[in-house]
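Quick note: the coordinates plus some simple rules give every number you see, no bench work behind them. For clarity, every value in this text was computed on a predicted model and none was experimentally measured. Cβ atoms are built from the backbone, for glycine too; each structure is taken alone.
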Structure P
Amino acid sequence: MAQQAAFGTQFQIDNSGYTTVAYVRDISGPNMSLDTVETSYHGSASGWRTFVPGLIDGGEVTLDLLFDPSEATQMNSTGLLSELTGRSVEGFKVIWPDASTFSFDGLVTRFEPGAPFEGALTGSATIKVTGAITFA
């Protein structure tokens, strides 16, 4: 099994072309899941519950970042906060260190800046995946 360091992973937003979101420290997700539909019935011979696959949910992506109020990829003009306040579906992409990608459409559902007393400005954002994820 190949081992890879996560350093160098990029998270991008599509604002008339993909742009890397600045100062991202941690990326989690997308946390994909498969719904199941129960197909058990009174006459089931085995007495065990049975299921079939349902819909796939792309889940969410969470970002932890260093917050820069003047950074275009974070703020209300063209960045993550703009996507939240504009209530718009946008393209996003995770580029892994080996250059493979997860591309998807999503909605920014949370953006939270932070200002710890003894530390750098921080922020976090949550993107809800809508539709299919493309793996390349």
Structure Q
Amino acid sequence: MLERLTGLPDLVEGVRAAGKVSKEDYERVFEPLLEEARRAGRRVFLLYEIGPGFEGFTPGAAWEDAKLGMRFMKLFEGCAVVSDVLWIRDLTRAFGFLMPCPVRVFDSAGRSAAIEWLASLARDRTPRPPRGAPEVVAVP
């Protein structure tokens, strides 16, 4: 199951995974979040929390994750993965370089640090349209 997190700083989006995560979870939670950001011209600073009770991803969820990642990759400006699940932490470290943005891994005790790191990225970024979006130039 995926659920969208609330109460995060401005521009920081959050999702928590628990139990078994399915393709339908990605379609219900992640896709609307990313589509909303794209339509609004917002960059994404993502907190992805994989909490206690996480049982894994279905094959359909893994495929949906890859598809959404490719479709919306240009929106990401920062990603913090918060988890005590060792294989999630290891995979994130191993493949985080594939993301077009900084990726950091935090344990559950570092959740506040993860949020602060994302918020600092959001504060430090000059607002700009998503990569690949048409550039608007004022002509006198």
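Quick notes
- Across the set P, Q, distance in nm of label points 7 Å out along Cα→Cβ at positions 17 and 33 reaches its highest value in structure P.
- Largest in distance in nm of label points 7 Å out along Cα→Cβ at positions 57 and 113 among the labelled structures P, Q is structure P.
- At a computed 5.5 (distance in nm of label points 7 Å out along Cα→Cβ at positions 25 and 41), which of P, Q: P
- Computed -10500 for helix-only ellipticity at 222 nm (-39500 (n - 2.57) for each DSSP H run of 4 or more, over all residues; to 500) - originating structure among P, Q: Q
- Source structure of the calculated read-out (Rg/Rh (Cα atoms, Kirkwood Rh), for residues 9-48 alone, 1.00) within P, Q: Q.
- Origin of the derived value 8.7 (mean projected area of the Cα convex hull in nm²; candidates P, Q): Q
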